[in-house]
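Input: structures, listed below.
What follows is calculated from the coordinates using simple rules that are stated; it is not laboratory data. Because the structure is a prediction, the values reported are computed rather than measured. Cβ atoms are built from the backbone, for glycine too; each structure is taken alone.
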Structure I
Amino acid sequence: MPAIEKKEFWFIVGSQQLYGAEALKEVKAHAQHITDALNESGILPYPLVLQELAINTDEITRTMKEVNYRDEVAGVITWMHTFSPAKMWIRGTKILQKPLLHLATQFNESIPWETIDMDFMNLNQSAHGDREYGFINARLNKQNKVVAGHWEHAGIQEEIAQWMNTAAAYNESFNIKVARFGDNMRNVGVTEGDKIEAQIQFGWVVDYYGIGDLVEYVNRVTDEEVEALLSEYGDLYEFEYGTYTEEKWKDSVKVQAGYEIAIKRFLDDGSYNAFTTNFEDLHGMKQLPGLAVQRLMAQGYGFAAEGDWKTAALDRLMKVMSHNEATGFMEDYIYELSTGKEAILQSHMLEVDPTLANHKPKIVVSPLDIGNKEDPARLVFDGKAGDGVVVSMADFGTHYKLLINEVSAFEPPVPAPNLPVARILWSVKPNLQDGIKAWIENGGGHHTVVSLNVTTDQIINYAKLVGLEYVVIN
């Protein structure tokens with residue numbers, strides 16, 4: 001997966017000087033215990049780093065400034081161990097530019113009724129502190145995440161982990177760079193968009209390159225490099241020759257191997273982590289990149305076809321959020337309208353992401369009816385089963401909007417021996433008729449990113465962080 005900087009999250013625990021040195025020593029000990037336990041849980045995807053106690057305005061403001069300017073810090077988790085007067089949080093919270101999670105918890109899981117006294121009450125009043133602190137975040141319209149429950153519970157730790165992944169993706173959003181090989185597909189509406197606004201709002205940089213720029217890279221790939229990659233393919237995939245001779249089949253696959261090497265080299269040279277292609281822009285190329293694109297998506301590069309840079313960037317964003325697990329570019333193709341079997345067949349002419357494969361893919365060579373080029377190689381497989389989200393980004397001229405549909409993917413129940421592309425099947429929520437109607441009425445496009453790893457809540461959290469309108473269909 002294209003590298004992202006190592007990230008960590010700072011744990012800031014609120015209290016106040018009123019309680020005295022001995023009480024604050026115990027607060028710090030509790031905070032350290034929680035920090036160590038969460039880091040050792042194996043659930044959090046990024047390390048949690050405890051900071052000095054937040055007991056006055058100056059300390060809080062200094063810490064938040066550090067968060068903003070430390071690239072490795074992806075966000076802040078706060079916990080009000082005691083009552084922390086919230087006016088002293090205003091300045092620091094107001095200038096904070098990174099994601100914020102308010103962990104509404106307390107050190108003890110249960111109230112010790114047999115021994116509880118006022119000393120214990122005063123030192124363990126998280127419920128009191130949560131309300132005071134929460135009011136200021138709401139007053140500042142901070143769009144912070146709130147997770148409530150005991151910190152030892154696995155479900156609470158999983159909520160924190162999911163938020164961490166969203167926060168990391170938010171930070172990475174400002175590092176997304178999309179290389180467009182060719183322009184948008186002619187006469188198609190949903191692939192267009194305001195690139196300047198996307199960079200202002202989301203941080204996405206989108207650059208155009210003529211296909212000749214890529215062809216120069218293709219021409220510099222050596223036969224030795226291609227042969228080495230072909231050997232790697234043999235270890236990872238089944239080879240299906242079909243009606244082709246082995247030599248003719250390998251010639252086609254070698255073209256794609258050369259494309260994979262060239263595209264990756266081009267992207268890495270320019271620090272790009274997402275890209276688009278277009279079957280209408282192939283001058284100087286023998287095939288439309290298929291297998292090559294699938295391989296690069298499996299490595300974590302964002303992608304979308306027909307010059308759809310919005311979806312390519314969204315794909316990269318969600319790959320970061322999901323750690324590139326079961327997440328990829330998708331396109332609606334055909335409805336299954338039989339009663340009790342309602343579903344949508346998802347695929348594309350070539351480029352279906354193998355992170356969604358439920359079995360060892362096979363490499364197939366088959367004609368492509370569009371593009372007027374040689375028969376391209378591609379990976380063919382059936383998709384995984386699981387609950388997930390399908391997300392589409394739409395530009396409405398005045399603003400961007402995110403469409404989120406919850407789906408249940410399932411393994412195709414019958415074979416399709418004549419279909420030379422990968423296929424994914426899912427049913428939409430709440431049902432096919434209402435789900436399709438809501439998607440269309442809200443302007444959802446045919447290009448999407450699907451993930452069986454990312455949740456609706458994570459997408460909503462991201463949308464709030466960047467001030468993005470969203471619609472949830474479930």
Structure II
Amino acid sequence: MTTPQSGPNPRRWRALGLIAVAQFMVIMDTSIIGVALPKMQTALGFSQENLSWVFNAYVVAFGGLLLLGGRLSDLFGAKKLFSTGWAVLAAGSLVAGLAGNVTVELIGRAAQGLGAAMIAPSALTLLMMLFGSEPKELTKAFALYGAAAPAGGTAGVFLGGVITQYLSWPWVFFINIPVALAALLLTPSLMPAVPRRTGRIDFLGALTVTAGLAVAVYAIVQAPQAGWGSVSTIVPLLVGILLIVAFVAMQMRRSEPLMRMSIFRTPNLGAANGAQFLLAAAWIPMWFFLNLYLQQVLHLGAFASGAALLPMTISIMVIMITLAPRLIAKFGPKPLIVTGLVLLAIGLGGLSLARPDGNFWVDVLPASLISAIGMALAFIPSLGTAISSAPPEEGGLASGIVNTSYQVGSAIGLAAMTALAGAETTGSTAKGLTDGFSAAFIGAAAIAVLGALLAVATLRFPKPAAEGELTDARESASV
């Protein structure tokens with residue numbers, strides 16, 4: 001059984017640094033390709049409609065296999081799976097960087113997603129092992145870990161701009177390799193040994209849920225071209241839904257499921273995962289289309305486009321590390337989740353007003369900073385609640401579920417907003433493109449509002465706590 005350590009690990013803060021780097025890298029890989037997409041499109045022959053699959057191939061594999069990663073973490077030990085994930089991520093990055101055509105590129109991206117699906121849940125399990133016995137330190141650890149995720153997503157855009165401008169697009173993948181090698185060298189000495197458990201692995205369940213997600217995302221992405229009522233849209237969408245339903249049915253029958261469905265009876269676990277899902281579904285389309293607006297409408301270069309989003313990264317990191325833990329301790333998670341989602345919606349609404357002849361200082365900076373503040377406030381408490389609500393022995397499963405929620409939300413949100421933008425784009429002129437981007441921002445704002453409303457309705461905490469609501473949530477789940 002995986003349980004927190006009885007006393008503080010003297011290497012815990014250095015280990016947390018590596019865990020934060022892991023989270024930074026796996027999320028950065030979702031965004032670092034953004035600025036490089038036009039170059040990749042020309043070099044590899046992607047169509048405009050299929051270009052989003054450079055993102056989706058990674059996210060679908062990441063999100064679809066996270067439950068398997070969480071199960072493997074519990075069965076084989078988080079430390080071992082953490083190292084294995086880095087090796088797979090490095091191999092996938094090499095393939096993606098060396099790709100000479102669309103097929104090989106997507107294979108490499110999917111392999112990166114598989115590696116990330118091993119790293120992410122094992123990293124969270126290791127974090128709980130290192131800090132689970134110290135509630136005050138656990139909140140701080142979550143803050144640093146949480147800051148690494150959106151910071152990685154936003155910083156990826158900036159780094160992608162630098163790399164694309166001064167090197168070449170394959171280096172947005174090659175950059176992972178030296179980091180992975182360093183992680184492989186440091187893991188044995190920094191990470192605690194985690195006892196493995198006995199049990200079976202539901203590979204069929206993992207294949208079913210991943211295939212269902214991939215087919216559903218494919219249907220949504222190609223719907224604007226094929227038509228929402230066409231057979232080529234309806235059939236794969238129904239197949240995807242049926243596969244996901246089949247996955248749930250299998251999990252309910254199996255004695256050793258990939259995802260124990262009864263875990264969602266744990267107070268607040270389902271609600272917090274729902275908040276993570278909708279937060280990602282609003283946030284990821286924002287940076288995707290904002291980056292396109294900067295390059296295709298404002299005509300900023302790769303480096304300038306990445307630098308334009310740097311204020312968001314700095315704001316997120318400062319708020320998550322310095323302010324969010326104090327606010328959680330004072331007000332509890334629910335007010336922060338709701339407030340953060342509302343601010344994200346307001347920021348997205350501001351971005352929807354961007355003009356075809358606009359500029360960064362008026363049309364981008366104010367609204368993007370409001371969005372960043374909202375993300376920073378909502379991410380930490382929803383993540384911490386989702387993880388801390390589960391029993392300690394199911395840390396890998398809880399980590400897999402919350403990471404799945406975020407990544408699946410990213411994939412579905414981007415697919416839906418891509419479809420919406422495609423339907424509203426009125427041409428290749430600045431105005432035509434801006435019409436599509438504005439529609440995507442409005443749609444993402446609606447998702448954020450929905451997230452805030454659901455958080456109000458579904459999150460339940462018995463009382464505010466001086467030590468923070470996350471501790472109360474975990475204690476109530478363990479009783």
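Brief remarks follow.
- For Rg and Dmax of the Cα atoms in Å, for residues 135-334 alone computed as 20.3, 71, the structure of I, II it came from: I
- Which of I, II yields 0.91 [Cα Rg over 2.2 N^0.38 Å, calculated]: II
- Origin of the value -0.62, -1.21, -1.38, where log10 I(q)/I(0) by the Debye sum over Cα atoms at q = 0.13, 0.19, 0.21 Å⁻¹, for residues 223-358 alone was derived from one of I, II: I
- Identity of the structure behind 129 (criterion: volume of the Cα convex hull per residue in Å³, for residues 151-214 alone, calculated), options I, II: I
- Of the structures I, II, the one that 28 was derived from, the read-out being percent of Cα pairs over 31 Å apart, for residues 231-454 alone: II
- Comparison of I, II - label where relative contact order in percent (Cα under 8 Å, 6 or more apart) is highest: II
- For -25500 (helix-only ellipticity at 222 nm (-39500 (n - 2.57) for each DSSP H run of 4 or more, over all residues; to 500), calculated) the corresponding structure among I, II: II
- Looking across I, II, the calculation of FRET efficiency 1/(1 + (r/R0)^6) of positions 79 and 287 (r between Cβ atoms, R0 = 41 Å, to 0.05) that yields 0.80 traces back to II.
- If mean count of other Cβ atoms within 10 Å over residues 415-422 is computed and equals 13.8, the structure in I, II: I
- Test item: distance in nm of label points 7 Å out along Cα→Cβ at positions 47 and 295 calculated as 3.5, pick one of I, II: I
- Structure with the greatest value (metric mean count of other Cβ atoms within 10 Å over residues 119-126, set I, II): II
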